[in-house]
Structure I
């Protein structure tokens with residue numbers, strides 16, 4: 001079995017159609033079909049059912065795809081590790097980050113990092129908590145900036161900052177006269193929550209339930225700018241991380257501390273335990289740690 005056969009097979013499965021895989025691989029469709037048949041002949045089994053418009057894996061095909069993805073990823077990491085030996089200040093980082101991170105402190109960290117390592121290319125994907133976890137497990141990204149999950153057994157999580165969630169309201173809201181409120185005081189207020197998939201949403205729901213009520217959910221959004229704008233328009237209240245309050249703050253909003261309980265979010269750097277950590281990734285992690293250490 002040759003490496004190119006695994007590369008061809010992985011592309012066919014990922015693209016779900018032979019014609020798309022052939023286009024990606026820059027070879028003709030008949031040639032790719034021939035290579036697939038040669039692989040099936042060598043293994044002595046059918047890997048893909050060809051009866052439908054989109055490919056469907058057989059049981060041996062599922063097994064091979066799992067191993068092919070791992071082998072190709074290891075080859076890619078071996079190449080990257082060798083390149084890193086030649087130039088520690090170059091490389092690529094594929095990063096997944098929460099929207100609350102992207103719109104707050106991440107641009108400042110990136111600016112500092114790029115001054116030190118201008119040759120490192122950083123690809124950023126704005127994602128929710130669950131999507132970051134899935135992307136790490138599927139080797140789609142190398143690192144995630146996300147909320148710490150106490151039930152996470154499959155990823156390595158390195159805490160960066162433990163921060164309060166602060167209440168933001170319109171200055172027209174009666175709550176705006178206070179600098180601190182109890183969580184129970186919010187029982188009859190309409191909430192603007194993060195969408196499902198964000199661990200921050202569950203943190204807020206848990207805090208509400210600990211205070212003895214189920215929140216009234218008026219609106220949901222995955223973007224912190226949208227949440228702030230809705231609060232500014234008087235459409236509801238929201239709880240957002242303290243670091244997000246500092247950036248892009250609207251003057252017509254009131255920031256209020258919450259107690260009994262005080263909801264908190266632990267932000268962490270998440271990585272796959274079996275994935276190669278390049279020097280560029282290590283330097284970026286240090287840049288994040290140093291950013292918060294200096295504040």
Structure II
């Protein structure tokens with residue numbers, strides 16, 4: 001109860017006692033009315049809190065339905081509230097309770113919510129620790145009608161966020177045989193490719209478009225060009241997980257794998273008894289999830 005609710009309750013009880021002790025029946029209805037107001041305010045606040053539908057989401061990256069973040073980078077979470085009650089809800093306060101290392105506790109005061117209306121409340125967090133983190137809960141402090149009672153309830157339970165180590169500045173080296181990007185060259189180099197080819201004798205049925213005319217003219221026989229398959233370079237990264245996790249080594253390994261993924265390589269990541277093939281943006285998201293769980 002609020003201070004006003006306590007005063008109403010004390011006065012109501014006092015009036016009822018005086019009515020019975022001193023035989024003043026006129027005070028009895030007044031005392032019952034004051035206690036009824038406090039009780040109705042508490043019930044109305046409790047029902048209103050139960051009719052609020054809440055959900056926590058994020059607009060950032062995710063993997064397997066788990067939000068992703070990195071140490072030192074800001075992550076915005078959004079709490080969506082909708083009033084399912086046919087009656088409006090009065091003013092209330094929403095509190096975000098983060099887990100240790102995820103950020104500071106935050107709260108937002110709302111003036112109220114009309115019947116059937118919805119509202120979005122955003123909160124930003126900056127994780128300082130690698131691992132599985134996130135919100136412990138989101139809670140609601142709602143003042144009942146007449147300001148006589150205050151109801152505290154839990155809106156949502158835990159919201160998991162996989163916090164990966166911060167991205168280190170690792171120099172990227174160009175792979176041999178791969179053409180340098182145009183933005184790294186002052187002029188366009190023609191003919192740069194990773195695909196090799198060989199020539200062989202023409203066999204009836206071969207596509208005439210593949211005839212290698214220079215070799216045919218030199219040998220005097222039809223020769224066709226046969227291209228080799230495009231190379232698919234890859235890398236294998238093994239993480240030692242039997243010892244106590246070393247934060248610096250985990251951050252360095254994650255940064256190195258990100259560089260390989262940015263270069264277009266397929267990375268085979270192995271840790272413990274598990275292994276995954278990583279490629280592209282999906283592979284980078286999977287890497288952050290694995291690094292957070294180590």
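One of I, II was used to compute relative contact order in percent (Cα under 8 Å, 6 or more apart), and the result was 22. Which label is that? Structure of origin is I.
Can you spot which of I, II the value 31, 17, 14 was calculated from, given it is semi-axes √(5λ) of the Cα gyration tensor in Å, for residues 7-102 alone? Computed on structure I.
Have a look at I, II and say which one yields 4.6 for distance in nm of label points 7 Å out along Cα→Cβ at positions 79 and 255, as calculated. This figure was derived from I. Largest in FRET efficiency 1/(1 + (r/R0)^6) of positions 143 and 247 (r between Cβ atoms, R0 = 30 Å, to 0.05) among the labelled structures I, II is structure I. Of structures I, II, the largest value of mean projected area of the Cα convex hull in nm² belongs to II.
Quick check: -0.23, -1.32, -1.56 is what I get for log10 I(q)/I(0) by the Debye sum over Cα atoms at q = 0.09, 0.22, 0.24 Å⁻¹, for residues 151-262 alone, calculated from one of I, II. Which structure matches? The structure behind it is I.
Computing helix-only ellipticity at 222 nm (-39500 (n - 2.57) for each DSSP H run of 4 or more, over all residues; to 500) across structures I, II gives -9000 for structure II.
Here, each number is a calculation from the coordinates, and none is a lab measurement. Note that this is a predicted model, so its numbers are computed, not measured. Cβ atoms are built from the backbone, for glycine too; each structure is taken alone.
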